[in-house]
Structure P
Amino acid sequence: MPALETKIQILDSGGYRYNFDRMLYFNRSAKKAFSVEFIEDHDEVELEKCIHENTGAAEWHFYSNSPLSNSVRRELESVLG
C-alpha cells in the first residue's frame, strides 16, 4: 500500500479532493478528475504527468481506465460543478 499512499499524497498536494459518492479525486480549478481505478493502475510518474498536463481548464477532463459515456460525463460535470 505504500505506492497508493504516495499517489494520494501527490493528489492532495495538487489540490485534489476525494468524492466518496463518485469514488474519484477531483480538482475544480483544474477541471480534472481521476477515477480510483485509474490511480491504482498507473504509477506515480504517470499520475504526476496527468496532474500537470495543461488541458486549458475550459472543460472537465476525466482520467479513467475506460471511456466515459456522454451521460456519465454530463452527470459528473453537473455534480462537480
Structure Q
Amino acid sequence: MERLITLWQNLTTEQLVIGLLIFAVMYLFGALKLVSHQYHQHDKLLLVLGHIVKDKLGITTVKIHRSGDFEIVQPLNGE
C-alpha cells in the first residue's frame, strides 16, 4: 500500500492525465459494449414480435433479407 501511495505522489501531470485518459477510454468502451448488447436484444425482440404477429394475425410486418437484416414493411400503427 505504501508503494502505491509513493507512486501516486511521484506522478507527473502528464502521467496522471495519460492514466486518466486510458481509464476513460476503458470505461467508454465498456459502456459502448453494454449499449450495443442492449441494441441487439431489442433488435431480436422486434424480429420475434414480427414473427408472432405474422403467425397470429396473418399480417406480414417484417421482411427478412438474405443477409439476415430485416425491414418493417407494414407497421401496425400505420406510421
Structure R
Amino acid sequence: MKKRKILLGKELESRAKELGVSLDHLYSEAGINEPELQRRVLEAERSLRENRLWIIAFISAIASVVSAIAAWIAVGK
C-alpha cells in the first residue's frame, strides 16, 4: 500500500476544494483548523475509494454469474 504524504497549508485547502469538502467553521483568528480539515479530506478520499470498490465488487458479481451460466450451458450440452 502506498503511503501518502499528509497535506498542509495551501495544498490541503486545494485538495479539499478539489474533493468538494466544506470549509465551513474551520477559520478562526488563529487561522484554519488544519487537523479538522485533514480529517474531512481523508474522509472524502475514503468515501471515493469505497465507492470505487463497490463498483468493482458489482462487476465481479456479474462476471461470476456469467461464468456460472456458461458452465451450466457447457455441462448441459
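The table for this structure:
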quantity: Cα Rg over 2.2 N^0.38 Å, for residues 21-68 alone derived as 1.07 - corresponding label from P, Q, R; calculated: P
quantity: Read-out semi-axes √(5λ) of the Cα gyration tensor in Å, computed value 20, 14, 12, structure in P, Q, R; calculated: P
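Readers should treat all values here as calculations from the given coordinates under stated rules, not as data from a laboratory. Predicted model, so just to flag it, every value in this text is computed and none were measured.
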